[in-house]
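Just below sit the structures, each encoded as structure tokens.
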Structure P
Amino acid sequence: MAADSVLLIGWNRPVAGREKAALELFTYSMGYWNELKSSGQIASFEPVLLTTHGGDLNGFILIKGEQAKLDALRNTDKFLDLITKVAINVDGVGVIAGWSGESLMNQMQRYGNLLG
């Protein structure tokens, strides 16, 4: 199967006074995503920091993989613990599922079909 699905994990900024913990969690998560990539649970990941712009999305990690594997990942204790720890230390944390590649085209076709 192709890596045709994504998870976007976005955040705003560290909770005041928890900047060091937030940085440590970011560093830990890079190792975690590398482990998942090495084991084949995800196809790739890309962390992104955004420039100052006045909005509430200041960074994200885009994780690509097969939908079934990403769905399973979202329900593991390790993933849920990581996201919970991040949410305690960082404002505006969100995990959003999405499509890319062939799955994106399938969703666009579905949309077009429903337009009539």
Structure Q
Amino acid sequence: MSIKFNLITEPDFVENSYSSVLLINLSQDQKEQFQEWLKNHSTSANIYIGSELNLDWTIDAHMIADVTVINLDNLPDPLKYFAAYFIKHPSTYYFAENFLDWWNLLNTKHIKNFDFLKEELI
């Protein structure tokens, strides 16, 4: 099987049979963890990189993504005002070092790494 990743940024969208992942506000360490996960797993995927500069595009990418991963720590404006919008969706997983119990009321998919992706990506 040929492994292929499409890295997609605004304003683009890609239509193909690959699973799609949206990454929002990842720290440098989380980006490196994700890159390492990609190197060690044989799957093809569209990888969207969310942006606070174009919230409309990021929301559209969220709606088409099979999985959204967001880092809730130090969210820039206007993303911090939409954090609950993103995590209330069942396809969203989130990092939060400053974990607040009430995030868990909206979504129990608090993560520490990307191992969950092997079950989510086809």
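Quick one: helix-only ellipticity at 222 nm (-39500 (n - 2.57) for each DSSP H run of 4 or more, over all residues; to 500) came out at -8000 when computed from one of P, Q, so which one is it?
Details: P: -15500; Q: -8000.
Structure Q accounts for this read-out.
Compare distance in nm of label points 7 Å out along Cα→Cβ at positions 30 and 54 across structures P, Q and report the one with the greatest value. The maximum falls on structure P.
Each of the structures P, Q was assessed by mean count of other Cβ atoms within 10 Å over residues 14-21; the largest value belongs to Q.
Kindly point out which one of P, Q the value 28 was derived from, the read-out being relative contact order in percent (Cα under 8 Å, 6 or more apart).
Numbers: P: 46; Q: 28.
It traces back to Q.
Here distance in nm of label points 7 Å out along Cα→Cβ at positions 78 and 102 was derived from just one of the structures P, Q, and that gives 2.2; the source is Q. Once Kirkwood radius over Cα pairs in Å is computed for every structure in P, Q, the highest value turns out to be that of P.
Values in this text are rule-based calculations from the coordinates and carry no lab data. Being a predicted model, the structure only gives us computed values, none of them experimental. Cβ atoms are built from the backbone, for glycine too; each structure is taken alone.
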